[in-house]
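Structures follow.
Derivation of every value follows stated rules applied to the coordinates shown; laboratory data play no part. As the structure is a prediction and not an experimental result, all values here were calculated from the model. Cβ atoms are built from the backbone, for glycine too; each structure is taken alone.
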Structure 1
Amino acid sequence: MSRLLDGRARSAQRILWSLILGLFLGGLLTHLSEAFLPESPVRDFFTTSVSASIGPFYLNLVAVAITLGPLAVTVNVLTLVGIGMVALVARTWI
């Protein structure tokens, strides 16, 4: 039974790391395409993004006040390409 749980935890961990590294790779691809591609509809297609944000969250205790946020995620076509590349490499090598 513990083998089944370990496999699920490893799978969830792989998905989380693939998502995080894919977002970073997609951000790098976006910045590179903005720097090196000329102004064109193709560049606009690849670099137009959608953003979602949550927060800020406030926690005010007597001795400590903490503010967390806002947390934002920006997604475009190159971000999805980066996530797909990392997921493919993780599935192939790991």
Structure 2
Amino acid sequence: MIGALIPNWLKYLLTGIVAACIMAGGGYLLGKREGRQQAKTEQLQSDIKAERERVKDDAKLRSLSDFDFCVVSLRRRGLQSADCEQLRGVAAE
């Protein structure tokens, strides 16, 4: 009964607007999901790269003497390596 009072052109217009909103919302959600997946993929790739670098560093560090290890670790922190002098000549265990 109420539908008879609303002109057909207005019904079609409202139907079109509702359909456009539904399609836009679906597209937004789909894009958001793909963005999250891409972010997760990039994070995993950077984690793998960091882990590979750690493995390389571990292999290098295992072969260093105590003195050399102390110098390398202090330089990475931007500190002076003078405190490592007491380790010079100490045999590795």
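What the table below lists for this structure:
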| quantity | calculated |
| --- | --- |
| Comparison of 1, 2 by mean count of other Cβ atoms within 10 Å over residues 27-34 - largest value held by | 1 |
| Entry that produces -26000 once helix-only ellipticity at 222 nm (-39500 (n - 2.57) for each DSSP H run of 4 or more, over all residues; to 500) is calculated, selected from 1, 2 | 2 |
| Of the structures 1, 2, the one that 1.7 was derived from, the read-out being distance in nm of label points 7 Å out along Cα→Cβ at positions 51 and 75 | 1 |
| Structure (1, 2) behind the derived value -0.68, -0.88, -1.07 of log10 I(q)/I(0) by the Debye sum over Cα atoms at q = 0.12, 0.17, 0.22 Å⁻¹ | 2 |
| For 19 (relative contact order in percent (Cα under 8 Å, 6 or more apart), calculated) the corresponding structure among 1, 2 | 2 |
| Identity of the structure behind 2.6 (criterion: distance in nm of label points 7 Å out along Cα→Cβ at positions 43 and 83, calculated), options 1, 2 | 1 |
| Structure responsible for 0.85, with FRET efficiency 1/(1 + (r/R0)^6) of positions 19 and 59 (r between Cβ atoms, R0 = 35 Å, to 0.05) calculated and labels 1, 2 on offer | 1 |
